[in-house]
1. With distance in nm of label points 7 Å out along Cα→Cβ at positions 55 and 199 as the yardstick, tell me which of 1, 2 scores highest.
2. Taking distance in nm of label points 7 Å out along Cα→Cβ at positions 7 and 127 for each of 1, 2, which is largest?
3. Suppose you compute helix-only ellipticity at 222 nm (-39500 (n - 2.57) for each DSSP H run of 4 or more, over all residues; to 500) for every structure in 1, 2: which one lands on -12500?
4. Starting from the value 3.5: which structure in 1, 2 was distance in nm of label points 7 Å out along Cα→Cβ at positions 15 and 231 calculated from?
5. Identify which of structures 1, 2 gives the largest calculated value of Rg/Rh (Cα atoms, Kirkwood Rh).
6. Which of the displayed structures (1, 2) returns the greatest value of distance in nm of label points 7 Å out along Cα→Cβ at positions 119 and 247 on calculation?
7. Out of 1, 2, which has the highest value for mean count of other Cβ atoms within 10 Å over residues 23-30?
8. Work out distance in nm of label points 7 Å out along Cα→Cβ at positions 71 and 135 for each of structures 1, 2, then name the structure with the largest result.
Structure 1
Amino acid sequence: MVKVKKIKVNNIFTKSSFKGYSFVINPYTGCTHSCKYCFACFIQQFTKHIGEDWGSFIDIKQWKGKITKNIYDKNILMASITDPYIPEEEKYKKTRFILEKLKDTDCNLTICTRSDLVLRDLDIIKEMRAKVLIAVNMFDENFVSQIEKTPSIERRLNALKKLREAGIYTILSIAPIFPYLTDFKEIIEKTRGFVREYWFENLNLRQPYKNNIMNFIKDNYSELYDKYYNIFVDKDTEYWYNLKNEIIEYCDKEDLRYKIDFRFGQIRLPLIQKP
């Protein structure tokens, strides 16, 4: 049972720490996709949810729709610490409400999700300067079902196809990359017909969820446990540096648009982007 609370907010825009974006919009606090690797669980210490399981709560932001920021021609990201298309969005429609308010502001919006529910709002998105990013990290439905409560990979890929057919700029985020499990080339080869750009993010394990993922690997992929220990406990970064170079070489050869954003704890590699 998800604990739902409505909170009043005067402003829906947060100053962005993401390069290339002026503002971030998070329609909800919390995310019922419950991804076991999600860095956003850190927000609990600031929102009176300490001790609650990630995915067991959401705060619904009650915003009247008054835009107090100058967002004309600004780049806006939706969202960063929640998915704007969690299952509850189907009922509460807060993301759709925000899109309706943004529609005539001439902002440049990038919508980030792991759900095909984004198709519901295609009528509004088509009227905006908007890009839609859908995240996938592998094609193994069994693996995915164990680590996140999201729509199937098939549904997500179908959503990307329909968005592209509708003329929307589509981004596929291969994230997070699980070492020795995520095959980025396979994903690209099967999706490049309906994807305009690829983003890559590495699996970055921090507490409190680090032990959960390590135990998951130990229980399900014991042959990889020592390699994960080397990467995430001994903090050997060689794997990520080699993978970064492999991605660059492959994407440049295939003439793909891409962005690579790799982090190790508090260390971040220089952002690499080919427009």
Structure 2
Amino acid sequence: MTILQIKYFLTLASELHFWKTAEKVFISQSTLSRQIQALEEEMNVQLFERDKRNVKLTDAGKFLQEKWTNVINELDQIHRQAKKIDEGISGQISITYPGSIAFKFLPSFLEILNSNLPELKLELTEPTDENHEKLLLNYQTDIAFSRDEITNKNIDSLKLYSEPVCLVVPNNHWFNKKSLKNLKQLKDEKFIISGLHQNTFFASLLRTFFTKSDFEPKTIIESDFGGMILNLVSKEIGISILPLSFSIAKARNVRFVKLDEEIDLYINWRKNEPNKTIQSVVEYAKLVEK
């Protein structure tokens, strides 16, 4: 039994005429007759009742017409989808990202994808441990945005841009760029930051900050959720350190003061990735306005 034989059967079941069916599927009437006969013999089921003038479906034929129509339609849909994936315009991909890009870069990136790959389905995940390398190698994600470059021989990594790291304070806070000589001046401040014990790149960057400044911050709240941190700073509960991209949220009563430090954003994907859709997505990431 072949898909072609099933398609011949469905066309004949619709036309109920061998000559018209043969013309429609571009084969001779004798070839069509042999194909239908071979299908019936293989299944040991009579599909048509026929004489010199009439052709009609048996009850078994009617049953298979309904079932096979659905199957063939689904197969055709799968084939079209596979073709789109091969051409790099459809399918489904998984993307992991750090929360700090959720306010500016990520929405702009998704807008470009929606305009250029409208049939592409996306699965977005913000991993708490940010182990993007492991997620890529285990095929749990297809594209990973990260703040640090992944140096694995099986992963391609491309730097997209850099942005300043900022001290985030309430509007009435004493701190400004001119008043800061050393971060140690902030040793009595209450901080709302990522847990310094974590293995994420940003937590590591914060540890470096405080080590260089030779003080341990008074952390009153640990959080990885930038939106929450901004709200708490706006209520003058404490201060924080965040990438500048969070400023796009335009939180009330909050100032961003650039520090002499920058943080990068990389896009990472599996090396020699055969899925053309992923390659297309990488190219579109390069077009996002920084």
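Values in this text are rule-based calculations from the coordinates and carry no lab data. Remember, predicted model here, so these are calculated numbers, not experimental data. Cβ atoms are built from the backbone, for glycine too; each structure is taken alone.
1. Largest one: structure 2.
2. Sorting by distance in nm of label points 7 Å out along Cα→Cβ at positions 7 and 127 in descending order puts 2 first.
3. It traces back to 2.
4. Working: 1: 3.5; 2: 6.6.
Going label by label, the one that fits is 1.
5. Checked 1, 2; max of Rg/Rh (Cα atoms, Kirkwood Rh) sits with 2.
6. 2
7. Sorting by mean count of other Cβ atoms within 10 Å over residues 23-30 in descending order puts 1 first.
8. 2
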